[in-house]
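So, here's a batch of structures to check.
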Structure P
Amino acid sequence: MVPSPLMKNHPVKCVAVMGATATGKSALAIQLAGQVGGEVVSMDSRQVYRGMDIGTGKVTAEERQGIPHHLLDILEPNETGNAGRHAEMASKEIEAIASRGNVPLLVGGTGLYFDALLQPLIDVDIPAERLEAIRAQFKSRDTLELYAELRSVDPERAKRLSPNDRVRIRRALEIHTGTGRPMSEHLSASAARSAKGEKLGVLKLVLTMPRERLRDRIADRTRAMYSAGWADEVRRLLDAGHRPDSPGMRGIGYEEISSALLAGSDPIDTVDEVIVRTQQYAKRQETFFRKYNGAVWLDVAGDDFFAEALGRVTDFLA
C-alpha cells in the first residue's frame with residue numbers, strides 16, 4: 001500500500017486514468033486502487049445519472065471489488081450536468097480522500113470534466129438562449145476559418161491551441177462573443193483567483209490501443225450492452241417519465257433506442273448506428289487527450305500493460 005497523505009505546502013497527488021471509451025479505464029483504476037490504497041472519483045458525464053447503468057458502462061458493485069467510488073449516480077436523467085460544478089465536487093472528494101491517507105484516482109473519458117478540474121476555471125455567465133444563438137453562428141463554418149477569427153480577436157489563446165482543435169477554438173470564440181472579452185483575459189483573472197494554498201500533482205495516464213482493435217472492441221462491447229438489456233433500461237427510464245430530450249437521455253445509444261421504442265420499432269435495429277457513433281466519439285476523445293502535455297500514453301494491448309501502469313504510479317507517488 002502506498003498512501004498519499006495530505007501534507008501542508010505539498011501538492012495532493014492524484015492519478016488520472018483517461019482515454020477513449022472501451023479502453024478499460026475503470027478496470028485499470030480498480031486494479032491500481034487495490035495496489036496503492038486508492039479511491040475512484042468518476043470523471044464521466046454520463047455515469048453521474050441514476051438508472052443509466054448498462055449504456056454508460058458503469059461498474060457494478062461487484063466489479064468495484066470494495067474500492068470506494070465517488071460521483072456516480074448523483075443526478076436524475078432530467079437534471080443537467082455541469083463541468084464546473086463537477087470539478088467543485090471532485091475537488092472536495094479529492095481533499096477528503098487524501099485526508100484519509102488514500103490516493104485519488106480520477107477516472108473517465110469526458111475531457112471537458114478533466115479540463116474544468118485541472119485547468120483554471122472561467123467564471124462567465126452567458127444566458128442559454130444567447131449561447132445557443134452564438135453556437136448557431138459557428139455551426140456551418142470551417143474549423144480553420146474559426147481559428148483565423150480567434151487569432152484576430154484573441155491571439156494569446158489562439159497560439160496555445162492547434163488549428164484543428166475545433167472544440168476549444170469554438171469555446172474561446174463563444175466566450176469572446178458572449179462576454180466581449182478574450183478568453184485569455186478570463187483565464188488570467190481565473191488563475192489569479194485560484195491562488196489557493198493547495199495544488200494538485202497529477203499523473204495523467206491515457207489508455208489507448210491500435211485503432212482497428214479499438215473499433216472491434218467498441219462493436220463487441222456495444223452488442224453486449226444490447227444483449228444485457230440496454231433497451232429495457234431505456235424503456236424503464238421512459239416509463240418513469242424521463243423525456244427523450246432530457247439531458248441524461250441525450251447520450252449515444254439512449255437517443256437511438258428511445259426513438260425506436262417511441263416509434264414502435266425494434267431497438268436492435270439501431271445497434272449498427274450506435275456502434276458507428278461510438279467509434280467516432282472514441283476518435284474525438286483520443287484527439288482531445290493529445291492536448292495534455294506530459295501525459296503518459298499506455299497501450300492496453302501490450303503484454304506488460306498493467307506492470308507498466310503500476311510502475312508509473314508507484315514512482316509518481318514515491
Structure Q
Amino acid sequence: MELWIPITIAAAFMQNLRSMLQKHLKDRLSTGGATYARFIYAWPFAVIYVLVLGQMPEFEMPVLNSTFGMYAVIGGTTQMMATALLVYLFSFRNFAVGTTFSKTETVQTAIFGAVILADPLSTPAILAILISLAGVVALSSAHSGLGLGRLVFAWTERTALIGLASGACFGVSAVSYRAASLSLGGDGFLIQAAFTLAWVLGFQTLAMGIYLLIREPGEFARVLGSWKVASWVGVAGMLGSVGWFTAMTIQNAAYVRALGQVELVFTFVAAHVFFRERTTRMEFAGIVLVVAGILVLLLG
C-alpha cells in the first residue's frame with residue numbers, strides 16, 4: 001500500500017473529529033470565532049512539530065523562497081475564502097443548492113492540478129473522481145431534500161455559482177499547498193509538509209486575527225477564553241492538516257481529495273451506529289458510489 005493512502009484516511013478521520021469538536025464551540029462562539037479557533041490553537045502545535053523534525057539528523061530545515069511564499073499565501077487565502085463563501089451560503093433560503101455545487105471541489109482540484117503543476121490523471125482516477133462526485137451529490141440531495149432534477153437545472157442560480165466558487169477556492173488551495181511544499185525541494189517530504197503547514201497556519205492566524213479584531217473585537221477574547229475546548233480543536237485540526245499536507249506533498253492533490261471523501265463514510269457510519277439515524281435509499285446509494293469511487297481510485 002502506498003504511504004499516502006493511510007495518511008489520507010487518518011487525515012479524514014481527524015478532520016471529522018475536529019468538526020465534531022467545533023460544534024461544541026458554536027454554543028459559545030460566532031462562526032468566525034469557531035473558525036479562528038482551528039487556526040490559532042493549531043499553529044503552536046504545528047510550529048513544535050516542524051522544530052522537532054528539524055532537530056532530527058535525517059531532516060534539513062527548508063529555506064524560504066519566493067515561490068514558496070507565493071503559493072503559501074495563495075493557498076491560505078483561498079482556503080479562508082472558500083470557508084467564508086460556504087458560511088455566506090447559509091444566508092440564502094436555497095443554500096442547499098450552493099453547498100451541493102461546492103462538492104465539485106475534487107473535480108476542480110484535478111483541473112487546477114493539471115493546469116498549475118501539470119499533475120497527470122490516469123483514466124481510472126478520472127473515473128473514480130466522477131463516481132465519487134455522483135455519490136457526494138446524491139448524499140447532498142438526500143440530506144437537503146433536493147431532487148436530482150432540480151440540481152441539473154440549478155447551475156445558473158446565484159447560490160450554485162457561489163458554491164462553485166467555494167469549490168474552486170478549495171481546489172486552488174489544495175494545489176497551492178502541494179506546490180508550496182514541492183518548491184522547497186529536497187527528499188524529506190515530512191519536513192516539507194510540516195514547514196508549509198506551520199507557515200500557512202501562521203499566516204491564517206495573523207490574517208483572521210486582524211479580521212476578528214476589526215469586525216468582531218469581543219470575539220477574539222472569547223476565543224482565548226474557550227481554550228479548554230478550543231485547544232482540542234487545535235490538536236485535532238493540526239493532526240488532520242499534517243495528514244493532508246503530507247499526503248498532498250507525496251501525491252497528486254486530486255487523488256488525495258478524492259480519497260479524503262472517506263470522511264463522509266465515517267460520518268455516515270457514526271450517524272447510523274451511534275445515533276441510530278435511519279438511512280434513506282438515496283443516502284445508501286450515495287455512500288455506495290463514494291466507496292465505489294474510492295475503490296476504483298485505489299485499485300486503478
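Nothing in this text is a laboratory measurement; each read-out follows from the coordinates by a stated rule. Note that the structure is a prediction, hence the values are computed from the model and not measured. Cβ atoms are built from the backbone, for glycine too; each structure is taken alone.
Output the label of whichever structure in P, Q has the greatest value of mean count of other Cβ atoms within 10 Å over residues 167-174.
Evaluating mean count of other Cβ atoms within 10 Å over residues 167-174 on every structure, the highest lands on Q.
-15500 is what came out when helix-only ellipticity at 222 nm (-39500 (n - 2.57) for each DSSP H run of 4 or more, over all residues; to 500) was calculated for one structure; which of P, Q is it?
Working through the options, I get structure P.
Rg and Dmax of the Cα atoms in Å computed as 18.9, 58: which structure among P, Q?
Of the options listed, only Q reproduces it.
Which structure, out of P, Q, was relative contact order in percent (Cα under 8 Å, 6 or more apart) derived from, given a value of 40?
This figure was derived from Q.
Quick check on the output: 1.00 is FRET efficiency 1/(1 + (r/R0)^6) of positions 223 and 271 (r between Cβ atoms, R0 = 35 Å, to 0.05), derived from one of P, Q. Which one produced it?
Clearly, the read-out refers to P.
In terms of distance in nm of label points 7 Å out along Cα→Cβ at positions 55 and 279, which of structures P, Q is highest?
For this comparison of distance in nm of label points 7 Å out along Cα→Cβ at positions 55 and 279, the top structure is Q.
Which structure, out of P, Q, was P(r) over Cα pairs in 5 Å bins from 0, in percent, for residues 39-134 alone calculated from, if the result is 2, 12, 21, 22, 20, 12, 6, 3, 2, 0?
Only structure P yields this read-out.
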